[in-house]
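Below you'll find a set of structures to go through.
FYI, it's all coordinate maths here, none of it is from the lab. The shown structure was predicted, so the numbers you read here are calculated from the model rather than taken from an experiment. Cβ atoms are built from the backbone, for glycine too; each structure is taken alone.
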Structure P
Amino acid sequence: MLDEIKKDAADRMAKSVASLKTELTKIRTGRAHTSLLDHITVEYYGSQVPLSQVSNVAVEDSRTLTVTPWEKDMVQVIEKAIMGSDLGLNPASAGTVIRVPLPALTEERRKDMIRVVRHEAEGGRIAVRNIRRDAISDVKDLLKEKMIGQDDERRAEDEIQAITDKYVAEIDTILAEKEAELLEI
């Protein structure tokens, strides 16, 4: 019973960390990376489709992405979708290839991005702590129902806290890496 609670808490915490990683890949650094355009969708035959399903996205150099649509008539649609995204990018099409230059980040923009990254990391920490609270609540319920003893309860709480500390440390590591990446010129 206690093992199930701990395993469930660990699984949910791992998912929270994975979600944080996904959110942080959307935050633009100075370097070109194909995952920057992952969340962009385009209108394709009446439905919204991820950009990666209608084109090939590649890194041309450290500051330029290239988007090569599989159909010629998709060039304009993809260009509009990239311009309309929250990334602030200005794509330029050359025939069937769309080049997306990434402007260098200003010092002010870097600080704003770091603030956003820290906020996202704090959201991840809060999610992990909420999962800890739920797991400890489940353990206390077992104690109330006399299914476990007080020693088991204390031991389970300590183990759940250890799991929580592990995932919070992982979030801190991810945050430090992203901040270093943003400060790189």
Structure Q
Amino acid sequence: MYDYMIEEMADAIAIELHIDNNDVLRVLHRYWQDKIAHVWRADHIVQCAFNMGKPILMEHAIGLLDEVFQFHDSDEGIRWNMMEDVLRDYRLDFNRLSVEQHDEVRGVFKVWRQGNIIAHQIGLFPDETIGNLTKAIALAKTLAMETPDVPIMLGCEAWHTHAVEPWLTVTQTDEALLIEQKESTCTP
């Protein structure tokens, strides 16, 4: 077990139980002195999702990590490609998100008018990845109102590429503002 993980555990336990951090740290170090563990976190799933250009909720990342754990072969161990495999079929369904969940979606988004190569980026890897969907939708709505009947595209940017496929379209019609999810999600 890495020292920083033992320190994180000690901090969490000490805060929750209102006890001295040093006492907890001493017990945990003693406990782990004859053991090893390689720890995979939900953040690793989120990182893979970013690499694949997929927006994700942390609660989904936790579930996907559990799926990797439940179905891995102990002889093979857990590897990065297993996380990519579990994400391959993952799709964040915008229509099932509550408005409150928009702020919880992790990803960096691009917003552009259909037919226009100029795009606005909302967020920045690796530190500004939470809460960007709300801002991207607000910008898309503004752009849609400026140019009625012209679809505004909203896509999730992959961490290591500039190619972005549309995930949502926002269109202002005479009757209403429409937000529609494209069939193909933010998958490269």
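Matching task: 18 is the computed value of relative contact order in percent (Cα under 8 Å, 6 or more apart). Pick the structure from P, Q. Don't jump to the answer; show the numbers that get you there.
Values: P: 26; Q: 18.
The read-out was computed on structure Q.
For the read-out helix-only ellipticity at 222 nm (-39500 (n - 2.57) for each DSSP H run of 4 or more, over all residues; to 500), a value of -13000 was computed from one structure; give its label from P, Q. Walk me through the numbers on the way to the answer.
On the way: P: -20500; Q: -13000.
Among P, Q, the structure yielding -13000 for helix-only ellipticity at 222 nm (-39500 (n - 2.57) for each DSSP H run of 4 or more, over all residues; to 500) is Q.
For the read-out FRET efficiency 1/(1 + (r/R0)^6) of positions 33 and 57 (r between Cβ atoms, R0 = 41 Å, to 0.05), a value of 0.65 was computed from one structure; give its label from P, Q. Before the final figure, lay out the partial values.
Numbers: P: 1.00; Q: 0.65.
Computing FRET efficiency 1/(1 + (r/R0)^6) of positions 33 and 57 (r between Cβ atoms, R0 = 41 Å, to 0.05) on every structure in P, Q gives 0.65 only for Q.
From P, Q, which structure was FRET efficiency 1/(1 + (r/R0)^6) of positions 17 and 105 (r between Cβ atoms, R0 = 30 Å, to 0.05) = 0.35 calculated on?
Details: P: 0.70; Q: 0.35.
Here the read-out was taken from Q.
Here Rg/Rh (Cα atoms, Kirkwood Rh) was calculated and came to 1.10; which of the structures P, Q was it taken from?
On the way: P: 1.16; Q: 1.10.
For Rg/Rh (Cα atoms, Kirkwood Rh), the value 1.10 is produced by structure Q.
Once mean count of other Cβ atoms within 10 Å over residues 97-104 is calculated for every structure in P, Q, which label goes with the largest value?
Details: P: 16.5; Q: 12.5.
Greatest value across P, Q: structure P.
Assign the value 4.3, calculated as distance in nm of label points 7 Å out along Cα→Cβ at positions 73 and 177, to the correct structure from P, Q. Can you show the working numbers first?
On the way: P: 4.3; Q: 5.1.
Derived from the structure labelled P.
Given a computed value of 3.9 for distance in nm of label points 7 Å out along Cα→Cβ at positions 9 and 137, which structure among P, Q does it belong to?
Q
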